[in-house]
Structure 1
Amino acid sequence: MTTTYDPFHPAYLVVDDLREEMDRVYDLCHGCRLCFKFCPAFPTLFDAIDRHDDQDSHKLTDQERFQVVDECFNCKLCGELNCPYTPGKHEWALDFPRLMLRAKATQHATEKKPIRTKITDQALGRTDLSGRVGSALAAVSNKIVATPGSAPRKALEATTGISSERILPPYTKQRFSRWFAGRDASSGDGPPTEAQGHATLFPTCLVEYQDTAIGQDLVKVLDRNRVTCDLPEGQQCCGAPFLHQGNLAAFTKLGRQNVEVLAAALRQSDARGEPSTVVVPEPTCSFVLKNDYPAYIGGADAELVAERTMDAAEYLWKQVHKGDGTALDTEFTGEVPDEVTYHAACHLRAQNIGYKSRDLLKLTGTKVRLVAECSGIDGTWGLRAENLADARKVARKLTAGIEKAGNSVVCGDCSLANGGIALETGARPSHPIQVVARAYDLPPEPDATSR
């Protein structure tokens, strides 16, 4: 048995070795049970072991072992926030989310997947391809994705496995990178000459092709706070969908490209005497850059990118509001709602940076109601048709929290989680940065979906 979460270890993809490590970890989790509340995987695991009189995890069948893997959507909260036995903290060196990723990778490497699963994996994983096509054909694409439960969405589910009930963000004809390239700094869109920071933007595929308004408002808020921005060419999807499927080859291919581009941009900014930070508006992607690139790609460049990456609100709070010799503009003359319900997404909470979006919102003068419950999306797990029912069960606490708060303004950092909120509550959440932008009286760009 090898206790390893290192994908470069020779035993990482050895099935028998994995099975022994799963039994070890399952036995420890069964004895602790601290994480029973996070996802269906833990109740399934505990029930399976409890069926044996001696409660021996080694008596589990492979079907029982891997049902746990199938039901884990890698929210990461058990390992990052809750477990007292993690590597570096305890001799047991238990990292349940990393074990699940190892199991997914082993399954991908050793088992033949059904054709339907392979198609769904590709549909969810090739976000840049679908984004380029979706944006180029926005008028047609949006007729297909716009109405959950419609005949076009049911046909899409039948071919791709993406749930027809999910609310998906529409494609924009003008991609974020093209908008960014067309900005006219001389017209006042850019920051003043005396900048107090520099941001290297990693907009993510969601912002590049769909939620472009988030990226636009992020740039405007950074401009307002005298932070210059650049957008290095050659960025791609962070690769999270492929990682969560266990497709390490596809994930590392995307990751190496991003690491190369971002590390070069950071070193160039250092050479200019204006050290930069990689600023990311979507939490799953910032988690990948911070945690998964060093683990699965490795090397000095991956470490550099990880060390210099921040979530958008984290950057504004730590580097600008609380920075040395910097100050956040707190003159909010625009629209400030009396109360806001803020959803803290799992992959943001797993970064252990605190609730920086909430803290920024409070500076505007609004009262913030925090809801820190899982949406059941977690990457792309909840987008799959076969997981919809379980995902909606997971989201019940989130739904109850938002409905109890009763606010008309709801926001959250994760675009996919926001789609889940829309499905469960009917609310149309925005990103916290967008709430801040309106509080600054910064106007949104015209609707890009029709352009």
Structure 2
Amino acid sequence: MRSWTPQRIAEAAGARLVGRAGTESHAEGPARVTIDSRDVVPGDLFVGLPGETHDGGRFAAQALDAGAWGVLVAPEHAPSEAEGVVLAAADPLAALQQLARAWRRVLGAKTIAITGSTGKTSTKDILAALLAPHRETFVSRGNFNTEIGLPLELLAAPPGTEALVLEMGMRGPGQIAELAQIAEPDVGVIVNIGPAHLEMLGSIEAIAAAKAELIADLPAHGIAVIPANEPLLDPHRREDIATVTFGPGGDVTLVSQTEEGHVAIDAQGERIQLKLDFQQQHLRGNLLAAVAAARAVGVRPAGEVTVAFSGRRGERTRLRNGVTVIDDCYNANPMSMRAALDDLAATAGEGRRVAVLGDMLELGPEEARFHAEIGAHAAERGVDLLIAVGERSRALAEAFEADDRETQVVADAEQAAVLVPKLVRAGDTVLVKASRGVGLERVAEALADDIDPPAPA
């Protein structure tokens, strides 16, 4: 927004310009937008948002002292005398969102929004890799997928962006709709429907309806990309927009694959050949969704595909002691747990298959059943050693123990971080996975820290 004047930014945000420095340094717009006053550098627009414990607007003067281009805050926090632009809005968050929508419209980039119960971040990462050779592509970061994070990412997209790839998270009804109204996507991708957030939404049908808000908010020229043979989404299809399905029986299907990473895809009658740098079988569905989305914005993927996957989502590291760690502890639900265990079974070497599995959160009244089913699946997939972490995971361990395999149960991630390095040995492949709130990254870090540093050369 460097080319925008303070007055234009005020109008775009629906804010009132109550203070403006008279220097030439404020004749043009800010270089960046931030909501953290501690993070402010010269040229930033600081947006002070009200929070549960404090109102960020109280730090407006501090942000200006740090060199901020300006501040956007509630009227009661607007500094009366300031060296910088001062914008006042009754609802600073709504103003931030309105400003982001205005910037997205000026960019004019084809915008793809991705949601789903699991795999949305991996799908976003794959899609970014497919688009980058053909379009100037901007991709939202990690967990910047909320009513606050998404507008910040939109505002970070530079001029000249031709494709925007945005992840949309959901904690309850109406939230995907809110995000779609900010981003105004041309293409909406629903990766899958599963029991994530079941505790808050009550039923799998309610989860499908919440995800399908993305379909409802697509424009008349929009394209919906959804899994083939997903009856939960059938009530939410729209006859006035194009719908592309992916997966077995869909419009975009996997024809063949090799161990070397070569895949052939049929995309509505068009043959697409790719060379992938990842082997995980559960990512093939995400790949098909990404190919469908790329084609929806006029890109024909081809050739080698190198994906920079976001952290702690199946990262595979071979330690110097011969142990392979699969760090997939960013989050978990029954769908992603099954997929990760399948990947462990398919890719483990000659050593043991070790699974460090923690609680899956927000599953509602049937959480014990979901955990028990994962324990049984771990046994079916040949896990040799299971370390269950957390109270909910006791049901997982009990189902696994019924198969007379080795099991350990610990209360939390700290205990697991102490225990697991003592149990693993050279040749083992160790999967580490749980809901984000369990904090199992401590285990992955402990496994790496347990290795002696290399001897001097």
Value 11 of relative contact order in percent (Cα under 8 Å, 6 or more apart) was derived from the coordinates of, among 1, 2, structure 2
Assign the value -0.46, -0.88, calculated as log10 I(q)/I(0) by the Debye sum over Cα atoms at q = 0.08, 0.11 Å⁻¹, to the correct structure from 1, 2. 1
Structure from which 18.2 was derived, mean count of other Cβ atoms within 10 Å over residues 300-307, options 1, 2: 1
From the coordinates of one of 1, 2, helix-only ellipticity at 222 nm (-39500 (n - 2.57) for each DSSP H run of 4 or more, over all residues; to 500) came out at -9500; that one is structure 2
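Quick one: percent of Cα pairs over 21 Å apart, for residues 36-107 alone came out at 21 when computed from one of 1, 2, so which one is it? Can you show the working numbers first?
Numbers: 1: 28; 2: 21.
Structure of origin is 2.
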Comparing structures 1, 2 by mean count of other Cβ atoms within 10 Å over residues 196-203, which one has the largest value? 1
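Quick check: 26, 21, 15 is what I get for semi-axes √(5λ) of the Cα gyration tensor in Å, for residues 92-307 alone, calculated from one of 1, 2. Which structure matches? Each step should come with its number before you reach the end.
On the way: 1: 32, 25, 12; 2: 26, 21, 15.
Working through the options, I get structure 2.
Every number here is computed from the coordinates shown, using simple stated rules; none is lab data. Just so we're clear, the structure is a prediction, and the values are computed from it rather than from any experiment. Cβ atoms are built from the backbone, for glycine too; each structure is taken alone.
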